[in-house]
Structure 1
Amino acid sequence: MEPWYEEETDESALELPAEPMRLNMGPSHPAMHGTIRMVLDLDGEVIIDVDIQPGFLHRGFEKSCERATWNQVFPYVDRLNYVSPMLNNVGFALAVEKLAGIQVPERCTWYRMILGELARIADHLTCNGAMAMELGAFTPFLWMIKARDYIWDVLEQETGARLTHSFGRIGGMAKPPTEHFKEHTLAVLPQVEEAIAESEALLLRNRIFLDRMQGVGVLKPDRALALGVTGPVLRSTGIDYDVRKTYPYMFYDQVDFDVPVGHDGDNYDRFVVRLEEIRQSIRIIRQCIERMPDKGPINVDDPRFVFPEKEAVYNTIEATIAHFKLVMEGIKVPKGEVYSYTEGGNGELGFYIVSDGSGTPYRIHVRPPCFLNLQACREMLIGYTVADIIPTFGSINMIGGECDR
C-alpha cells in the first residue's frame, strides 16, 4: 500500500535552519565566583563570542580610603582580596612607608614575609580546591580546604581574625609575633604538604581531570603580556615574571626559591603552577623562620607614625595626647606620590598613592591583578564549549573585591 503522505526526496530539506543562540550565564555563586555575568553567543555548545561583565560589586573602595586616615585603610585593603588579605596589608604598608621614607625593623620584615606567604598558600589552596570541585572532584576540595584551615589557625592566633585581619600598620604590625609562632607555623607546614601530595595523587593522573584541563582555556604568552596579565596565569604561559624575583622587596633577595612556569597556558598548567608555588612558599617560610630574630622591635621607633604603648596611654598624659592625635587626625605622610607593587596571590598588586601632607590620603588607586587577569578570560573561552567555562574561569581565580572599580 502506498503511504498516504508524499515522501521528501530532497536531502537539503532535511537540514534545519540554525543561527547562533544568545545565552545569559550568571551571576550565580559559586560557579561565577560572585557577581560576574557572561553573555554567551553559542553555536550549539561551542562559544563563538562572550561578553564578560564584572557586575555591581561597587563599594567605592578607593574613595572610601580617601575618607579614612592612613591606618584606617587597612580594613578596606583586607577586602580587596579576601582570600589572602595579609598580602594586601603588607602591600599597602610598604607603599605608604616608601612615600614616608620609613624603614621597618628587620624582625618586622621577616614577620611580614612569613604571614604573607601563609596567605599566598591559603589563596592557592582555595583556587585549586574550587577548580577540582567544579569538575566533580569534591574530595580534593575538602583536603585543600582542610589545609587552608590549618593556615587560618596560625593567622588567627597571630591576628585574632581568621579572614580579614586588619593587622598591618604604617611602620610595623599591630602586635609582635606570639610566643609560639614559629613552632605553630612549622607544625602546620607538613600538614599542608600532605594535603597537596594526596590531591596530586588523586588528580594529576586522573583521565577525566586531564581531559577537562589539558589543552583547554589556552592563553598565548604574547596576548597575556598585551592584556596586562600577571601572577600564576601569566607564568603558566611560560613567562618567568614574579615581582619577588624580578624587583625584589623586603628580604626576598636573601631567600632561595624558584618561580614555577608552565608551557601551554592552559587550565592544567595554571593548576600545577599554583601547586608548585605552594611548595615554594613553604620553602620561603622555613628560611624566614630560621632567620627571624626571637627578640627585637616590631615597629619603628618614631612617635609620628607608631602608637604609644597602651600602658603608657593609660598612665601618662603625653602618651594619651599622642594616641588621641594619631587616632583622630591620622599620621602625617609627607607630600608626594608613589607607586609601590608587590606579588599578590594572583599577580602584581600595585598601590598608587598621593599625599597632600594631611592625615588622610589625597588619592589612592589600586592596580588589582584579578581585574586585569579577567580581561584575558574572553580569549581563553572562545572556541571551547559551555562545559569548559566554569573550570577555565575558576583557573583565573577572580576575586570580586579586586574588581571594585
Structure 2
Amino acid sequence: MDRLRFGAFLAPHHPIGEHPMLQFRSDLDLVSQLDQLGYDEFWCGEHHSTGWEIIASPEMFLAAAGERSHRIRLGTGVVSLPYHHPFIVAQRMVQLDHMTGGRAIFGSGPGALPSDAHTLGIDPMTQRDRQDEAIGVIRRLLRGDERFDYKSDWFEMHDAKLQLRPLQEDLPFAVASMISPSGMTLAGKHGTGVLSIGSMSSAGLQSLATQWSFAEESAAKHGNTVNRKDWRIVMMWHIAETREQAIAEAKDGLLRWHNEYNVGTLMRPGVEAFKTAHEAVDTTAMADGATAVIGTPDDLVKRIRDLVQLTGGIGAVIGFVHDWASRPNTSKSWDLVARYVIPEVNGLLDAYRESRQFVVENRETFEQAQKAILSKIMDNPRAAEALKAGGVNAPSIGPHAGPDLKKGAG
C-alpha cells in the first residue's frame, strides 16, 4: 500500500485543574516535539464551552505553533463555519497560510457542541446547510474569482474579493465526518479531503467500511473527484514498551476522561460510566471492536493494518491527543510511535531486513572474498610478518579470518 501520513488531533480534551496558560504552552510544546519526530500533520479544534476544550481559535493557536515548528502541516480541526462570516474565515486562513510558510490545511465542520450553538443563538437544524453554503463561498474567495455579491439568511457580502490569496496555489480543504453520511457527502460535493472523527466510537468504526462510497457517489453527482489519500482517520492510543506498562500509565486518566467528560459533561446518549479503571481499559482497548489501542508498538501496527484493510485504503492516521497518562509518558508514547510504528507501517525497514538476510544467505561468497583479500596481503612479506606477529598465519585463513585480522591490525 502507499505510505501513510501520520499526525495528531488536539480537540483538546484536557481535564479541568491545570493553569490554562501552562496548558496552552504544553500543547505548543507537543507540536514542536511532533515536528522534530517527523510527523506530517497537526490539527486543533474550535470550542467555546464544556471547560475541557479550551482552544477557541484554531487559527491563533496554529499561528503560534507555526513559529515553533518547521515542516509539519497545520490544520484547523475544525473551524465551525456557522459561527463565522465566511469572508472573515477565508481571510484568516490566508493569513495563517502565509504565517506558516504555506503549511495550512483548512478543516471545517458544522459545530460539534450544542452548548456552543446555543450560546450563539444558532438553530442546530441549520448548521450543516450553513457549513455547505460557507464552503462554496470560501472556495470562490480563495480561487480569486472576480468580485461578487452574495446574500444569505445569515450573512451577506458586496463586491467581495480577497486582497491576498493563500501562499499555497491550492490550499487543501477537509471536512469533519462523524457517523452519518453527511460529512462524506459534503466532501464529495466540494471535492475536499475528510477528517473522520467518528472513528473514535464503536459505531463510527463499524461504519468506516461503507463511508468512502458516500464521498465517491456525491463527487460523481457534482462532477468532482475525491482521493483516498485525502482521507484521514482519527485513532486513540497510548503506547509503552509493554502492554502492562501502557495500561498502568493510561488507565486512571482514561477512566476520568470517559466518566467526567463523555458521560458527566457531554452526557452522550447510550454511553455509561465505567465502575473501575480496568473496566475502562477492557472495554475501550481490549474488547472486540475496541476504539483505542493501549499497548505496544506492535499492537498499534496491527490495528492500523486492520484499519487500512477495513476501509479499503486511507491517506493518513491521526492520533487523538489526550491526557490519559502523565506528560512524560504521553510524550514517550508519541516518541515510540514515531520510532517504531511509522517505519514499520510504511515499510521503511524492509530494505534493511532484505540487506541483512542477503548477507546471511550469502555467507560463503563473502568468506571466499575475505580469503582472497588476506591471501593478497600475505604475498607482501612485510604485511605477512606483521600479521604473523598478531597471531594470523596463512594456513589459519578461514571463517574466522575477519576477527583475527582485525585483532592483528590493532
Structure 3
Amino acid sequence: MKHTLLLILLSLSQIVGSSAQNVENPKKIKDVIIYEDPQFYAAFPSVIKQPNGELCVAFRRAPDRRIFGEKGNDHTDPNSYLVMVRSKDGEHWTKVPELIYANPYGGSQDPCLLQLEDGTILCASYGWAFVKPEGLSNLKKPYFDAGDAIFLGGYILRSINGGKTWSPPIYPPHIEQEVNFNAYGIPIPAYNRGAMYEGKNGNIYWIVAASDGPNKTSNHLLISEDKGLTWKYASIVATDEQASFNEASIYETPARDLVGFLRTSGMDDQACIARSADGGKTFKWESMGFQGHPLNALRLPDRRVLLTYGYRHKPFGIRARILNAECTNFKTAPEIILRDDGGNSDIGYTWPVQLDENRVLVTYYFNLANDTRHIAGTMLEIKPIKNKRK
C-alpha cells in the first residue's frame, strides 16, 4: 500500500513539475541569420517593431580588419558606422544595410533603438575619435582612451518617418560625476549602451554611465519629457566604492516601479538589478545572483518579463529567464539556455522583440569558431499564461 501510494505521489509530482516547466520555459523554434558578410565585423544590435509591423534591427558595422592582413578586430574602429536592416517576418531580412549615421569625427558604437508611441524612433549611440600621436599630448586630461581611440561621449538621433531619415545628433547633458573630457576638450556628454523605456506617463527613462574615478563607472538616470529632444538629470542608480556599473537597460513595471538591469565590473560578472518605487528619485541595487551581461527586458502579453543576456563563460552562448510582472523573482527564475555554441566570449548583447502573441525574436551578435561576427537571432514560442494578460 505504501509502495503504491509513493508511486502515485511521484507520478503526480512529475506531472506538476512538467507542467510548471512548460509554463516557465519557452520553446525554441529556430536560430536565424539577420546579417552576415565576411568582409564586415557586425555587432551590438537592437531591434524594434514599428506600428506597421515592420521589424528594424540596427547594429554597428566596421570592416573585418583581417581582410587587410591585420591580426584581428577591436570594438573601436574609425570606420564603424550605424546601419539597419528590415524584415516583415523576423526571418527574412534585407541584404544591404541602410546607413543610419556615419560619425564625421570617428567611429560610432551600439545603436540603441526605441520605438515611441507617437511613431518617433530614437537611436542612442556614442563615438570614438582616432587621434594621431602628436595630438594626444595636447588633449585635455583626463580622457578615456582605447589605444589611439579617444572617447567622445553619447548622442541621440531621431526619426519621424520610420527610419528613412534621421535628425542631426542631439547631445545629452554632461553628468556631474563624469571626470573625463572628450577629444574636443569638453566634458563628456552622457552615454550608455542599453534599452531606454517610454513610461506610462510619456516620460522617457535612460540609465547612463559615468566615469566617477580611475577605471570606475557608476549608473545614473536621465529623463526626457519631450520625446528625447532634451534631457534632465534625475538620480544615482548604482554606485559603489569598489564595483563598477555600466551598460544598463531600464524597464517600468505595471506597478510603475522603475527597474534597471545593470552590467558590472569587479563583481565576477554578476548581473545586478536596481529598483525605484518613487519615479526614479531614489534607487536601491543588489546582485541578481547569476552571471551574464548586458541584460534586456521585454514585457510579454501576459505581463511576465523575458530577460535575455549573453553568457561570456564556457560554454559561450545566449541565455534568458522569465520573471514575474514586477521582476521580483530574479533569484529563483530558472535559467534558459538559448544557445551554447559560441566560438568565444565575443558574443551577446541581446535585444528581444515580440513578433506576435506567441512568438518572440531575441537578437544578438555571434560567432562560431571565432569566425565572422554576425547579427543573429533566436525565435521562441512563449504562450501567454491564461488570466495574466493585460
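Coordinate-derived values only; no laboratory data. In this text the structure is predicted, and so the values were computed from the model without any measurement. Cβ atoms are built from the backbone, for glycine too; each structure is taken alone.
Using distance in nm of label points 7 Å out along Cα→Cβ at positions 175 and 231 as the calculated read-out, with 2.9 as its value, let me know the right label among 1, 2, 3. Could you put the intermediate results ahead of the total?
Values: 1: 2.9; 2: 1.6; 3: 0.9.
Source structure: 1.
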Exercise for the section: State the single structure among 1, 2, 3 that was used to calculate Rg/Rh (Cα atoms, Kirkwood Rh), for residues 215-318 alone, giving 0.98. Expected result: 3
Problem - For mean count of other Cβ atoms within 10 Å over residues 271-278 computed as 13.1, the structure of 1, 2, 3 it came from - result: 2
Practice task
Have a look at 1, 2, 3 and say which one yields 21.6 for Kirkwood radius over Cα pairs in Å, as calculated.
Solution key: 3
